[in-house]
Structure P
Amino acid sequence: MNWVLGIDIGGTNLVVGAVAIDGSRVVGNHSRPTDASRGPDAIVDDLVAMASHARDQLAREVPGAALEGVGIGAPGPLDTKTGIIALTPNLGWVNMPLRARLGERLDLPAALDNDANCAVLGEAWVGAAREARYVLGVTIGTGIGGGIVLDRRLHHGASDCAGEIGHITIDMDGRRCGCGNYGCLEAYASGPAIAMRAREQIRSGAESRLADLVGGDLEAVTAQTVYEAASIGDDLARDVVRATAQYLGTGIANLLNVFNPDLVVVMGGVTQAGDGLFEPLRRVVAQRAFKPAVDACRIVPGTLSGLAGVYGAARMFLDQRDAA
């Protein structure tokens, strides 16, 4: 059986692994933090080193295994035809020819797509959405991304911008987003935004155990801290999680009315909030979307914890190669 390297470039972590072309397993998966302050050259060096680690482990575990290529999932906007990243607000890259650089360094055919697209494709291939035909995916981490799978194929739109779910407007006069717009979903429900809303309430005088969990350093509060506090009954943290469900539910309800999917898969650290997030989220969607669209759709957490982007990047390489 042949293999494909899958590379997932996120605002928080870089993840690389070798994926069997039938999706049955990943070998040599390795993760390290993304340090955007070091610049794109250093991140490329990190990815090459991680890919070499995956190759070496694959050679040890599967003697004779052949790599067909490398799929790269990266933040956008980007151009899948040229392999150039136009802009990454969270990484600061502009006109970065990532596909060519990594393909040359790894000496492999390469394909590039949006990291959230890849994560959704991974779940649609071998994860929570593998039985669905029409899938919307929402990835929640440093930012909010998304992807659309129609009849089991990624939908890119006219200029590779389809699925930018984090930048739909939920409040015309709302918070400023990293993209420059105001009121984007990402400005309210991304990991940093969840933590920021909790800190704002504490600084306004609200009582919470969150400060105790971080030794009094409110800047150390993260979305993960909020989920932990909510799980032990902290009222402020629970309110923040419920409000996050309202924001996400509003955005997802709009998308249900447009795309009428049979499944929405929510991925990223936010899924650690469990039923405290998903139950109110589903209620909000049911209140706001058309009933036939709600009745036809399930909203579920992803199942490929930490590896959806790696699986999806590999699948994306195979799909792009086969379509060429």
Structure Q
Amino acid sequence: MAINKYMQAALRALSNVDVNIKKNYNKIRRLERMVKKPRIKLNYRTWNHILRNKEHKILLRLFSPVNKKIENFAAAKYPVIIFLHGGGWVTGDLESYEKCCLTMARQTGHVIIAVDYRLAPEYPFPAALQDCRKAVRTIMRWLKVSGSPYPVTLAGDSAGGNLAAALSLYMRDRGEKTVDRQILIYPATYNNHTESSPFGSVSENGTGYILTAKHICDYMDLYCPKEEDRGNQYLAPLLAFDFSNQPDTLIITAQFDPLRDEGEEYGRKLKEAGNSVTVRRIDNALHGYFTLPATFSAVKESYELINQFLRKT
């Protein structure tokens, strides 16, 4: 359904609410958990696993695509998607993404393993990337030992899409085994979301569509407070010198998203470097739509694209 003038007015009003993200990020975290966490007991199975990473722990939450706990998921008849949640590297967690991960498990028939990486500003760049690397390497080792015949898929939305893209570059550059496929849902791939950004969607969609360009800049400041890190390709994958030898990639963008053009440009860079890449834009969609119920048309269309991609590769 197209965005009519009444919906546009409502979006503009919501976008104009002056939220100081830098000051209120803890309140935003609590609010997201309250709003997004399932309010009733859902008929599905999840279970947790703790990874130890030097001085801290990384929580993984596994979501079964069927109504039973899979005792040995790696050897079971279900492929795996490793999922990195969004939230601007500052908000978002396993609780607020529980419904999204459940939907993904059921819609794709995959076991979803969601990674609870450390958040900024308490743990700035590259802490989240390090946690995701530890998680992905460990999961891939489990799957190899179990003899799983399925390709491994890494997926993420927004900041999670950024981490997925960055991690694929990072592991390649270190000669490590990378995942077979990656799904990047409206990913952040660049380091500039001010008026001087080279991407038109930052100015076109930077106000009036809930997520504003100012919000993105605030999240980036919290995630990467050191100016010398802003040019790091693992912070902004579009800054990479080499885009070759990347996993088969699906990139999904949203029409009214400030991050739209940089996500699509990342797809072009990957394709120019000889990778297998599919880029699709969801019309009339806003940033963040992927966490809505599967009955929403944009979410339904996205899962059609995701399942086509998973079957093809």
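No value in this document is a laboratory result; all are computed from the given coordinates. Fair warning: this is a prediction, and the values are worked out from it, not measured in the lab. Cβ atoms are built from the backbone, for glycine too; each structure is taken alone.
Quick notes
- Which of P, Q leads on mean count of other Cβ atoms within 10 Å over residues 85-92, largest value: Q
- Parent structure of the calculated result 1.5, given that distance in nm of label points 7 Å out along Cα→Cβ at positions 149 and 285 is the read-out and P, Q the choices: P
- With P(r) over Cα pairs in 10 Å bins from 0, in percent, for residues 165-236 alone derived as 21, 44, 28, 7, matching label from P, Q: P
- Label whose coordinates, when distance in nm of label points 7 Å out along Cα→Cβ at positions 61 and 269 is calculated, return 2.6 (choices P, Q): P
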